[in-house]
Each structure stands twice: as C-alpha cells, then as structure tokens.
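Structures follow.
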Structure I
Amino acid sequence: MTTASNLLWGALAIGVVTGMRSMLAPTLVSAALAGREDIASADEPAPTLASSRVRQYGIPLAAAELLGDKLPFAPDRTIAPSMLVRALSGGISAAALAGAQRQPRLLPALIGATAACVAAKVAIDLRKGYARNAWLNAGLGLAEDCLAFSLARAGLRRALRDS
C-alpha cells in the first residue's frame, strides 16, 4: 500500500479512537510523533502535537478521561460540546499524522473528525442498555478502552509506515 492509503486508514482508526476517548488519540499521536527525528521540520500540526507541553497536559487529561468514563455521572459524549471536542481532536490528530508524513492534511483531518463523531454515537449506543448496572457499564468501558488502545496502535503503525 502507498503512504497516502496507509495514512487514510490510520486517520480512520485514530478518528474512531477519538470517538471513544477524546483525549486518548491526541495523546498517543503526540507520543508517537515525539520520537521522530524529523518532526521539527514536519508540517503543522505535527510538531505542535509532538511538543513536550502537549504531552505534559495530554497524559493527565487522557488518564482522567479513562477513569471518568466509568463513573455513572459521566456526561453524555454525544452532546454538542463533547462532539465538537471529539471532532476537533480527531481532525487535529489525523492532520498531525499527515503532517508528519508530509502529505496533504485536509482529507485525513475530515476522515478523523467524521470517524470521531460516528464512533462516539455508536460506542455510547452499544453501552446505553447496560448503563443501569454500574459494574457491567464499567466493565464495558474497560473493554472499550482496550479496543481504543488496540485501534490506536494499529492506526499509528499504519499511518506512520513509509510505504
């Protein structure tokens, strides 16, 4: 596969991850890009997302979201402000992957943002029926975390592959 198609698949995966956990994708993209030698000369938003400042704030925010999602009073991820944050997070994360690969950023950003919104709705709908049972809901949340981490790993590997 070409770099462009790998990037688009990676953008889709990162967008889905963002729909499930809005701060996880940008945090993992930041960590993946930070180790690259050529990141300083990459197209924006890759260098910004790879900065130590983003990692400094991203890690605690992602960890808090992973914990908070399991609580019974967690806000609905499909309300307008949450969907906006997810769309921005997915779009920026995917655009950063494109910037790191020196590829056009618009299409990956649109794919990441759209996938984030769709995945947010699908993931919450799958858990809604079990929300009354706190333990089962928390267990499903942990399963969703595992899926998000696995998708992120696969998406990052694919998007950052050279060809």
Structure II
Amino acid sequence: MTDEIQDLFEHIGQLAIDSVPTDEWDTIKIEIKAVRSFVERTVIYSHHEKTPEPKTFGIKDKELEYDTRITPSFERLRQLMYDEAPFRGAWYTAVMTITPDGKFETEFDYEQKPAFDYEASAEEYSVDFEHFPRNEKSTPEWLKEIVQQFGLSYHEPEPLS
C-alpha cells in the first residue's frame, strides 16, 4: 500500500469523524458504490447501547476544495488501488468502518455487481471497464457479458521475457 493510499484512508476517516452529529457513537460506516462517474455513498453511525439502529448522516465537506471532498477522495482511492494491481480491475463497492480511537477496517468488492439504489446502465459499466480494464480471469461472468456486448478487449499481462 502506498503512502498516498494510506493518506486517503486517513483523510476519508477524519472527514467522517468530523461530520458525525454526536459524540456518542462507537462505529461509523461508509459505503461507496462506484462505476466510473456513477457513485453512491451511504454514511451511518451507531452507538451499541444508545442507538442500536444505525443512523444516516452527511459528510460536511462542501467548504473543502473539490478534490478533497469524500466522493473525489474515494474516486482517487479507486484509481490508486487499480494502479497497484491493474489486471484485477477496480473495486465496485468499498466499505470503511471506523471506531472512536481512529482505527479503521476496509473491505473492497471487485466481483459483485454493486447494489445501487438506481441501477447503472450496461454502457456505464463498459465505460468503467475501458478505464479500468481487467484480464479475462479477473472478470466476473456478469461483466463478461458487457465486455462482449460492447466489443471490449481484456487487458492481458505482458509475457515474462
């Protein structure tokens, strides 16, 4: 993991901590679903004893420069993580869970079609694939159909010499 990726994780986590509307929380969870320019985010907090049902809240980032807001930060994170392992492709869903001590855990789903509230079109997935090509082995079946439908090419690794 590069320093820039680590810095983005910390930046995203700090934005969430600074935005949570109460001091009484034990978990913040950020979920980002992304397909190129089609991005949905959900941010919730919970307090096991006082608010067992998670509550949604918004990230207060409007006063920040665009590139440092949460959605562009996740887009940059997606690009940087792709750059580290391009043949695997880019993740579609990211979940970051943060605790009050500032520690965080992350999960990334590279295989499952994201469960958007409003479904992305096959064309949006094809644009995403063109920007983040995968090798055939790393392409899930549902995405292979889109690759074929749009006549896209897989990104195969260079042979070792």
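None of the figures in this text is laboratory data; all of them are computed from the coordinates on show. From a predicted model like this one, the values you see are computed outputs, not experimental measurements. Cβ atoms are built from the backbone, for glycine too; each structure is taken alone.
Quick rundown of the values:
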item	result
With helix-only ellipticity at 222 nm (-39500 (n - 2.57) for each DSSP H run of 4 or more, over all residues; to 500) derived as -24500, matching label from I, II	I
Top of I, II by distance in nm of label points 7 Å out along Cα→Cβ at positions 127 and 151, largest first	II
Which entry (I, II) yields the derived value 42 for relative contact order in percent (Cα under 8 Å, 6 or more apart)	I
Which of I, II leads on volume of the Cα convex hull per residue in Å³, for residues 71-142 alone, largest value	II
Structures I, II, by mean count of other Cβ atoms within 10 Å over residues 31-38: label with the highest value	II
Which of I, II leads on mean count of other Cβ atoms within 10 Å over residues 15-22, largest value	I
Parent structure of the calculated result 18, given that percent of Cα pairs over 28 Å apart is the read-out and I, II the choices	I
